[in-house]
Structure P
Amino acid sequence: MKTASLILLIAAVLACSSVAAKTYRWVDENGVTVYSQSPPPSGAATEIKPPPPPAISPEEAWRKLNAQKQKLEDLREDRELEKKAAGEKKAEADRLKNNCEAAKRNLAGYIARPHARQKGADGEYRYITEEARQERMKQAKEQIKENCR
């Protein structure tokens, strides 16, 4: 029991003495800057004070670091989602533009050619009726209204 207490006391003294050690800086006769825990023989040295302890504990620092990492990862995911959404929006705009142009071409064709022909199921071309032409013009106008914005 006494041995364990003695070892503990010696360890505590050594720990305290190393914490209280001072650091000195001086330039020797060769112009070399020297850092040491003992002052030079000449006594002309500058005492260096240790930096202050950290403002937060290591555990708190890890928590903050992990929170920053998570925030960065969330921002990356948000950017990727925005990029994907922008691509989808562009694709939708292109689709609408193509549909709009096709509907305008169809309408112009029905207006320019009152006697339009259509290929039947048997492969034969037949003229469409005026009622069918008017119905297709109406559908083309609806498609223009829907796709041309």
Structure Q
Amino acid sequence: MNQQDIENFVSALESVQKSEAYGYQFFFYSDDHRMPFLTIANSDNDYDKVSNLNREGVFRVNMGVRKDTFASLFPENPGGDSAGIDFTVLNTFLPHPDYAKQHFICILNPSGDKEESFKALVHEAHDVAKQRYERKNRSGENSE
């Protein structure tokens, strides 16, 4: 999948809003812009150079998944420690370099044998954000 394919795939999901800042594209569920469920970065910046995204055509997709999914993807690293991980490798699911403790994962240039699992994880990240949004709105209704 190229970056445009991914943007189209994510944007077609229910109630997705997109914004751009700091060289990232942020995808949110509905109007809850506090935490994106998925981001795409395609260049290094002052705060994030770990994936060497300045290579031609390289981009990284980051997304938040369920705790059990994170643990199943990284059974040897359930805490998300980033020590010793090569964040420049393509088409491999990795714990996010900064937000693994919040169960965020990343992958550079998902393609081939990873496409179907990638799409399933995008759906999961979207669902996690939707559930968080619905919980927040239910509790907000009850407190008024």
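Coordinate-derived values only; no laboratory data. Predicted model only: the values in this text are computed from it and were never measured. Cβ atoms are built from the backbone, for glycine too; each structure is taken alone.
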With mean count of other Cβ atoms within 10 Å over residues 23-30 computed per structure, which member of P, Q shows the largest figure?
Q
Tell me which structure, out of P, Q, gives 0.00 once FRET efficiency 1/(1 + (r/R0)^6) of positions 39 and 111 (r between Cβ atoms, R0 = 30 Å, to 0.05) is calculated.
P
Given a value of 116, 53, 28 for Cα extents along the principal axes in Å, calculated from one of P, Q, which structure does it belong to?
P
Identify which of structures P, Q gives the largest calculated value of distance in nm of label points 7 Å out along Cα→Cβ at positions 31 and 95.
P
So if we calculate relative contact order in percent (Cα under 8 Å, 6 or more apart) for every structure here (P, Q), which label has the highest result?
Q
helix-only ellipticity at 222 nm (-39500 (n - 2.57) for each DSSP H run of 4 or more, over all residues; to 500) computed as -22000: which structure among P, Q?
P
